[in-house]
Each structure stands twice: as structure tokens, then as C-alpha cells.
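Visitor: Next up: some structures, all given as C-alpha cells.
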Structure I
Amino acid sequence: MKERATVICRRDNQILYVRKPKSRWNLPGGKVEADESPAQAAARELREETGLILEDLAYISRFEGGTVMHHVFEVSVTMIATPAPHNEIADCKWFTTEELGGQKVRPSAKSIVKAFLTNAIY
């Protein structure tokens, strides 16, 4: 099973999503490399994809989606921090749950966010 570090970036009632060219919206994250922990992979992927340097990621759960085990982390982002697409990412955008409704989103990202919002205590 593949391992992926996935990050839920929260700002008020919005969650940050990223998108590769001609792809669906997804949560920031990526492959956990052999020489790093899931937490290190989450911080690295977030930095590589959005330019955000956030080290205070909180591990919240594991999520199994098909052949991928997601190590899910969560972080609250202030208004000062401004994500921008980097590397293979074409776009990154904050969405509320309502705004995301009409967008094309990866099924695993939808499931992870739904589980997070169901269990989240703000």
C-alpha cells in the first residue's frame, strides 16, 4: 500500500485545496519518501506545493482510500500566510464546504474532509 501525507489547512471556515494542470482539486500532500516520517513529508509537500512553511502540523488520523494510506495532518493558517502554486501545482484556492460543492474534487479528498469536519472541534 502506498503511503501519502495529506494536509488539511484550515482558515476560518475554509480549507485549502490544490490542483495540478487539468486535474481535480485535492488536498496538499504527497508521497512519504523512504527517508522521512509522515510529518516530515506533510511539511515538505505543503512547502513544495504552496510555499507555506508551517511546522506545527497536528496528526489527526489515518485514512485508507483504495490502495493509498493517507497520514492526515491538520493546521490552522492565519490570514497573513498566503499560499501560491509551486512546482507541479497549477492553482491553489481556499473553499468553504458550500463553495466546493460545484467543483471537481478527488473522491479521497472529499472523504477525508467530510470525516474531519464530522469529528472536528473548533
Structure II
Amino acid sequence: MDQPSITMSREARTLRVAVRGVASLDATIAYWRAIVEESLRDRPDYILLVDELRGPALGEAEWQQLVDMLVGKGLEAVRIAHVKPNGLDAVEYCELSARQRGFEARVFTEERAAALWLRYGERPDD
């Protein structure tokens, strides 16, 4: 299975992660494991994930499996913005599953909107 290309950079309290490659459950698990490792080492307040994987979207059961795998790994205290510039597909399952398990996470199509949410959170009219 092809592994995704994962690039990480740090700006202030934000860990920015860019992921490219072929979409699959294995690829998604691989990049989240890399995010967990880096977060344990560096303890960011925010994660800005720009997910440019291409291919069929993960289904609801796969997102739930992934989120269950992340519980207790230290990301519950981190605000996570998951950007899908190629379209959301069915990634709303990711956000719903994550929120149900205690994560502060949202999904976006634009990086700028995601970065604003990370810094300022919900607007009163959201």
C-alpha cells in the first residue's frame, strides 16, 4: 500500500500538516499516527490538517474506527481543523464521530476559514 506524503511545520502554537497521495483507510491511519507522534513531542494547541488525498472517501464506519483509535492519544485537548480542498465527500462523518468522542474538530473546504476557526473558534452566529 502506498504511504501518503506527510509534511509538517510549526507556526506559533499550530501544527500544520499537509497530506497528499491516494485515499485509503491505511493512508488515513498513517497520517493520523504521524500527527499523534508529533503532537506528543511538541504539544500544539491547534492542528491545521490539509488533506489532499485523492480517491474514494472513507465511509462512516471507517471514520468511527479511526476516531476510536485516536481516543486517549492526547488530541482531545487540541483544536483540530481538517481541510479537504478537493471536496468534503463524506468526511462529515469524521467531524461527527470526533465531536461525539470529545474532540474539538471541524471540517472545512478552505484553509483560510479553517485557520480563522482555529484562532477564534465559533462565531456567535454559527
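Read-outs throughout are calculated quantities, based only on the coordinates presented, and are distinct from any laboratory measurement. All values reported here derive from a predicted model rather than from experimental measurement. Cβ atoms are built from the backbone, for glycine too; each structure is taken alone.
Visitor: Between structures I, II, where is mean count of other Cβ atoms within 10 Å over residues 17-24 highest?
Guide: Biggest value here belongs to II.
Visitor: Assign the value 16.6, calculated as mean count of other Cβ atoms within 10 Å over residues 41-48, to the correct structure from I, II.
Guide: Structure II accounts for this read-out.
Visitor: Still on this structure, I have one more. Please state which of the structures I, II yields -12000 when helix-only ellipticity at 222 nm (-39500 (n - 2.57) for each DSSP H run of 4 or more, over all residues; to 500) is computed from it.
Guide: Considering all the candidates, the number was obtained from II.
Visitor: By the measure distance in nm of label points 7 Å out along Cα→Cβ at positions 25 and 97, tell me the structure among I, II with the highest figure.
Guide: Ranking I, II on distance in nm of label points 7 Å out along Cα→Cβ at positions 25 and 97, first place is I.
Visitor: Matching task: 22 is the computed value of relative contact order in percent (Cα under 8 Å, 6 or more apart). Pick the structure from I, II.
Guide: Among I, II, the structure yielding 22 for relative contact order in percent (Cα under 8 Å, 6 or more apart) is II.
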